[in-house]
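I've put the structures underneath this note.
Any read-out appearing in this document is the output of simple, stated calculations on the displayed coordinates, not a laboratory observation. Keep in mind that what you see is a predicted model, and the values were worked out from it rather than measured. Cβ atoms are built from the backbone, for glycine too; each structure is taken alone.
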Structure I
Amino acid sequence: MIRKCLNVRRRLDYAAFVVALYAAFEKFVEDLAWSHAELEASRNKYDELSEKLRETHLRGSAELLRARLGEGRYTGIGHIDIVNNLYACLAGKEAYKLNRYAVIHHDLNLRSDVVQGIFTSLGIENVNALARQTEPMLICFSEGEGREIASVGEIPEKLIGLRIEDTVGRRNQVSHSGGDLGESLAPDGMYERLAFFEAYSRSLFIRGYLDLSLPVL
């Protein structure tokens with residue numbers, strides 16, 4: 001009976017870990033992308049923003065008008081708010097605000113190509129190629145491989161995609177399995193994934209702060 005209870009506890013810990021890790025990662029990416037857009041808007045007129053950011057904002061605003069505003073993640077947002085903000089932008093008003101959810105709007109799980117697409121839509125190209133060359137990623141990879149950091153060079157971009165895909169798949173399995181959690185992770189596996197996402201998130205921020213003029217959060 002004790003062994004059975006411990007097994008249940010381990011599986012519950014695993015499920016909570018996977019869901020929380022993905023949720024934290026998603027919020028970080030959205031907050032970082034929005035910080036960039038907000039900073040650009042604070043120091044440029046609307047028509048001076050990058051063409052991709054303006055296109056993303058216009059298209060995202062139109063999609064939001066068809067969404068169920070006032071519910072879920074859109075609680076507190078109404079159609080009038082979206083229209084007023086968009087009008088101020090297109091009319092060239094000095095005091096304009098971007099619609100946050102128009103900028104970071106996405107309906108897909110944050111796999112590596114989706115993460116890169118979010119930043120590309122803001123005018124930031126090849127963010128994964130930049131991130132995989134940073135010190136946090138190099139340290140994480142070298143420690144995981146048991147190698148000296150000087151011998152690593154740069155992280156294969158495919159590896160980033162596989163690590164993120166693994167966690168997204170596990171999160172979906174936990175969220176939509178109806179009780180079947182699949183193969184759970186041992187504590188070492190959890191620590192390994194936590195270390196990767198911390199390193200990857202730090203790398204996105206570092207490259208953004210150094211090369212893309214993102215604000216310090």
Structure II
Amino acid sequence: MARDFNGTTDFIDCGSDASVDGFTAYTFACWVKVDTGEYVPLLDKENFNQGKSLVVLANTALQVRQTYDAGVALGSWNTTAQIGTTNRAHIAATFSGAPPTVYINGAAVSVAQNSPPGTTADSGDGESLLLNGPGRLDCQAGYCIWHDRVLTAAEVNRARWWGRPVGGLKVYHPLVTDKLANEGSATADGTATGTTVAAFATPVVRPGMAMMGMGIGW
């Protein structure tokens with residue numbers, strides 16, 4: 001199960017709070033299946049052009065954006081690999097200085113600079129953490145993470161298979177039910193505009209399921 005977004009009006013606003021602001025190092029991650037490729041920030045903190053975001057491009061490549069120098073310069077990097085519109089993919093982006101590291105299905109992929117960054121990353125506080133907005137992607141998404149440090153490759157892979165890769169996550173929204181309360185430690189409960197809970201098969205094993213004989217992975 002996951003949240004299904006209609007591509008026009010649906011999004012989830014997790015608000016703005018000191019506990020989700022000011023991340024100078026960070027990780028975005030989620031499972032997603034894109035129905036229609038668009039130029040849309042799937043995960044966005046601050047503002048599409050003035051903050052931090054993980055964008056799905058029209059060709060279903062990914063783009064990481066980070067503003068610099070108090071919003072003067074927007075650095076962005078595109079992946080050369082694509083996630084496609086027929087397969088479910090686990091995607092993650094980590095940043096602690098240019099360039100970012102981007103993962104698709106647990107494997108780091110090459111990124112190419114799209115626009116040059118400035119010299120000092122802008123924390124860009126004050127705007128909402130948005131899931132699928134602004135712009136609105138036609139997709140299903142779940143197991144969304146926003147955290148205040150760079151997850152290691154092993155932790156990103158753990159997020160892929162277990163959903164929750166580490167203890168103490170700042171923001172964790174599984175979205176496998178209609179519950180929108182943040183399961184992380186930050187103040188980031190979601191408010192949904194539209195969206196429905198829909199079938200969405202992923203290999204994520206929920207806590208205790210493996211010990212119940214339900215296996216791990218597909």
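Quick notes on this one:
- Answer label among I, II for the case where distance in nm of label points 7 Å out along Cα→Cβ at positions 73 and 161, calculated from the coordinates, equals 4.0: II
- If volume of the Cα convex hull per residue in Å³ is computed and equals 140, the structure in I, II: I
- For -21500 (helix-only ellipticity at 222 nm (-39500 (n - 2.57) for each DSSP H run of 4 or more, over all residues; to 500), calculated) the corresponding structure among I, II: I
- For distance in nm of label points 7 Å out along Cα→Cβ at positions 1 and 201 computed as 1.8, the structure of I, II it came from: II
- Looking at relative contact order in percent (Cα under 8 Å, 6 or more apart) over structures I, II, structure II comes out largest.
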